[in-house]
Structure 1
Amino acid sequence: MQVPPKKRVVELRELLNTYNYEYHVNDASSVSDAVYDGLFNELKQLEAKHPELITQDSITQRVGNELKDGFQKIAHSTRMLSLNDVFDVEDVRAWVVRIDKLLPGHKHEFFADVKMDGLACALVYQDGVLVQAVTRGDSYIGEDVTNNVRTIKNVPLRLRSEDGFTQFLAGRTEIRGEIVMLKHDFAALNAKRRKNGDPEFANPRNLAAGTIRQLDPKLVAARPLHFRGYDLLRDNAGDVPTNMFAYEALSALGITRNQEASVFTTIDDVMRFVEHIGEVRDKLAFNTDGLVIKVNDRAQFSKLGVVGKQPRAAVAYKYAAEQATTIVKDIVISIGRTGAATPVAVFDPVVVAGTTVQHASLHNADEIARKDVRIGDTVVIFKAGDIIPQVESVVKELRPEDAEVFDYKQALAAQYPELEFERTGTDVVYRVKGSSGDLILKRSVEYYASKGALDIDTLGEKNVVALVDAGLVKDVADIYTLTYEDLIKLDRFADISARKLVLAIQAKKTPSLEKFILGLGIRHVGAQTAIDLANKFHSVAALKKATIEQLEQVDGIGKVVAESLVAWFSDEDNVALLDKFERVGVRPHFEKKSGKLTGISFVVTGSLESMSRDEAADKIRAQGGIFQTSVAKDTTYLVAGGKVGASKLKKAESYGTKVIDEKTLLELL
């Protein structure tokens, strides 16, 4: 007897959901992949024949359509809090003393779990069906990434029903956790990229975070992401009496969670657990830098309250950062967006906490003097919180005999001869004299929006001044967060001008890589250098990781430009700016320029009648040509317009460079 399609679809979904639960949550499967695939294909075929039977929570509906307008901002039901860090048993005991004072006479159970290094995310289920997924964002407001999270195979589209936990299938259930990429999946992905000659990804956390913010869910589905729950929220707090009960509920509902999580009655037991995880953490499936320790009782947890961003009833135990030694090859100075001069140690690439680092901030002149860091020194590098590389100390026994004390003022004068610096009052930082942070910011935004860079229509000097003065733009990336509602409040904008500017800015979210590099305003990086860098590295991520030696291999880039690039990408403000560009959806793209002028270089002198010099440069580059600002040995043509400079003609003659007129240039174009 044939089973009706409607009944068969329900049976197949329930069985496939059971198999998914066995595989992803219980780490075991009662059937082979072939059996699973056969049943899955049968379900797809049935739904194709009977589209009226397709439901939102069907396992076949994981991959949705590409987003066209970016991610929508969503307010969290309750704030996604961060935790205070503790580093040793004394810190943990001091924390317990503080909570005992606030809740005298109460015995505490302690819940502890491994802290995952991933992207925090909240899953919202309504009557058991996944309806929304929101990133942590700024803890108050995140981004709706539901389309992408639905592609993660261990995220149930419908929660399981199990005796004792059916209350979570009615009403709103929010599950918070981390989106991670497991170590073996990350290693396999990089092995494949190595084989294909593609650049490797830096670390699993950044890759997971970058993947979940892709606009096309198909790209997300192609990467092996996992979700691991760590909290469960209900409108009725009494539904979840303890943190351990929350974990039991997660497993029952079909949510993957860490099996290491445990409850303890004494701090001594907690610390033994800390030591155990410290010994085995390299063998864990995901990266971690510590543990989370909480008061287990949720009512006590709530009574203890929150101070600032951190709850009193929980702490994050951080393991000692990994260390490595390397040799300081140079100390370069970066000028940040506020005019602050920050020194950066450049050293031989070294692996620390699983990632390769090649530079670290030395913070200021006093810090260099205190640690007595010199060029040529062997130094100990560590990563604070396993994230930011820092110089811990100098191995003075290995110091070269000719290593000189670093003269900060002399280095400033040598690297920035045209600028003056001052250090006022108790300020430990040298700053550019006569330039406020706002003035530098305005110039940076103007340059980013200028015709030579991203060419953002109507974002000229006066509009930039108005936006910065109004506090709407605090860094260059902020322009992409501007809304019509923001602009219409300002005197300079009316209905049409406000709409026009917002549209003009949003139209530049996918700039060419060379224009984006140029727009960053990196010292010594002009239009041709930006093109050369784009052609060599193909992405901002690859350029960011480039060593001085790799940079110097690019035609036209010497030590000064290479050091300027390394210094810029080492500055914490600049790193934060690049992260923000990514968060607001700016995606520079690389496109190899080729044409009949490929390999041919031009210099234009004098004025042209049919176009400006910048327009000529763009036309030459669009066909693969090289536009130079001065005649050199490798210059193919000197284009002589009106009022030609005699010195360039003489130089062209000495190098054997062919001199052509504007008409010939137009014919070549």
Structure 2
Amino acid sequence: MTAVLPQPDLADATEGAVMAATLRVIRPGMQTTVQDWPGRVGYWHVGVPPSGPMDDLSFRLGNRALGNPEGAAGLECTLGGPALRFDEPTWVCVTGAPVPVTVNGKPVRQWRSVLVPAGGVLDVGAVRGPGMRCYILIAGGIEVPEYLGSRATFTLGRFGGAAGRALVAEDVLALGAPLGRVTAGVAGDDQPVLTRRWELAVTEGPHGAPEFFTRKDFDTIIGTDYEVHFNSDRTGVRLVGPKPQWARPDGGEAGMHPSNIHDNAYSIGALDFTGDTPILLGPDGPSLGGFVCPVTVVAAERWKLGQLTPGDIVRFVPVRSDRAASLRELGAERRASWPIVLSGGGDGDDGVLARRDGADTAVTYRRQGNDGVLIEYGDMTLDLELRARVHALHQALLERAEPGVTELTPGVRSLQVRTDPDRLPTRTLLELLGEVETELPSADELVVPSRTVRMPLSWDDPSTREAITRYMHGVRADAPWCPWNIEFIRRANGLATVDEVFDIVFDAEYLVLGLGDVYLGAPVATPTDPRHRLVTTKYNPARTWTPENAVGIGGAYLCIYGMEGPGGYQFVGRTTQVWNHRSSGISEDPWLLRYFDRISWYPVSADELTDLRADFAAGRGELQAEDGEFRLADYRAFLADNAESIEKFRAHQSEAFTAERNSWRDSGELTEAH
């Protein structure tokens, strides 16, 4: 039986209104952020990650000890903790990686409920290891404003928590009123074991052998000790390991490297091969991307990602998806106290759950962990008919509103369905999907709302030139796309002059196929007319900096970067914001674009764009949009009427692209990064 501690009187002694208790930051620590669990769920489809605690198990255990709901907002501390002064007597519990903890200078035990007196200072020192993150949970939780339904901090997006950033000295945070009974702390048998050699339980899929990786590749993935790279964070944990041999020479229309696929939704905990580099995607990672993921960490083991430290060793252990521990399963905490993963092997199905012939095209159902399924339509080609089919399935599932479905995220030729496996097991989900598939309309009947959106484009903008210069000085100077991306696009597409690149981009009508390709409503789009589809490869290695709202082309796709960050698309210019940071997310959506919008560009100077961006930032900007429809039957007729000239364009483009690729194939340039 868990001991319940005597509860102090935390009410304000003054008769009348009760004042909210607060904490003041004396020292912020290395990177201390407000998080809640499960975070910002429901916005994966527009490029908003859930965020939340990276080690959710340590976080939830601390909350339970204090009588809080498991998800009550607390603090995540990376490498070192803060010093906090509490103005009222407050119960706290520090969990996670081993760290020295004092109250008013006197050592107290980690994982125990501790009463900080009024005016007292809780001081959490540097993480000693193993592990990388510790957590400070507070009775009643932290009361910062919610954004899109969560208090979790997403620092890259500049929202949630304390003004969208890590804590700084003199921040003052309001605390909630305690609701439950405080216990003595987290029992030793329930505390997760941290180590320097980690085993991670994974399920096969979504993209494994023999379609994408060789059998030897897959055996290597599950039989190799990977090392955690120093360049790791909440977006993803980069690993050092052997280079795959790959089962195919390239990604076809999706890109020149065999890791490239047409953009689909990712799963947190997926092992994402960006080129030959494996990265475990974290809770601040991208929702959409064009790289293969051979295995996925099961939901109950993703807490381990938060404690992986540079130099640690990681081994992947395949498990049966139907036997993977649930987040809510009784005894899951005890399992976390084991240093190894007990498993009799994986599913042995290469991540493919089922295949079937749909009404208009083949359908493949792929496993994404024990809490997700990826539905793919047709062959691995860029076909707008497939995207229309995805849209029909997406709408049908939205209308059905199955309670066990938690997220629906469309990609170019796929739809990701995330579930609560306790409420909707994968077997039941597959039966549901098969039933819905038989009810979808035929392709000839598909009509989708489609706005025409006019957007300004500063061609070859100075900010993109600066990004290329930074790349050449800080990453590599001899890349074939340097010093001018537009010249590289010209060569790769066999155009006579860069003016022709300009003409094609401004003549094109770009159909938005997905949102959140590089976070925050960033569209991945392709021209409706195949003769406007310029193709390129992506940066290798990726850029470390990309200006917000830069416009680039990668593969046959165009993207507008939703925020500053790394990137790999070849620049053509910069535009206005695609995410409204002034929106509270309550009465209006902060993302500006929609699926199947058709973007067309009009040229502006760099100075004009600066003024337009200032207007948008101040709330004075207005999106130029006109309602319309995208009819698949009409599009089919357009392709048929122009089939000869389209084929001629593609043949010339393919010849030029092959020549460009062959000119530097032998120099090892084919590893790509998004």
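Brief remarks follow.
- Volume of the Cα convex hull per residue in Å³ - structure with the largest value, from 1, 2: 1
- Which of 1, 2 yields 12 [relative contact order in percent (Cα under 8 Å, 6 or more apart), calculated]: 2
- Winner on distance in nm of label points 7 Å out along Cα→Cβ at positions 174 and 406 once structures 1, 2 are ranked, highest first: 1
- Comparing FRET efficiency 1/(1 + (r/R0)^6) of positions 414 and 654 (r between Cβ atoms, R0 = 25 Å, to 0.05) across structures 1, 2, the highest figure is found for 2.
- Value -11000, calculated as helix-only ellipticity at 222 nm (-39500 (n - 2.57) for each DSSP H run of 4 or more, over all residues; to 500), assigned to which of 1, 2: 1
- Read-out Cα Rg over 2.2 N^0.38 Å, for residues 302-589 alone, computed value 1.17, structure in 1, 2: 2
Values quoted throughout were computed directly from the atomic coordinates according to the rules given, and no laboratory measurement underlies them. Every value quoted in this text rests on a predicted model; they were computed, and no experiment measured them. Cβ atoms are built from the backbone, for glycine too; each structure is taken alone.
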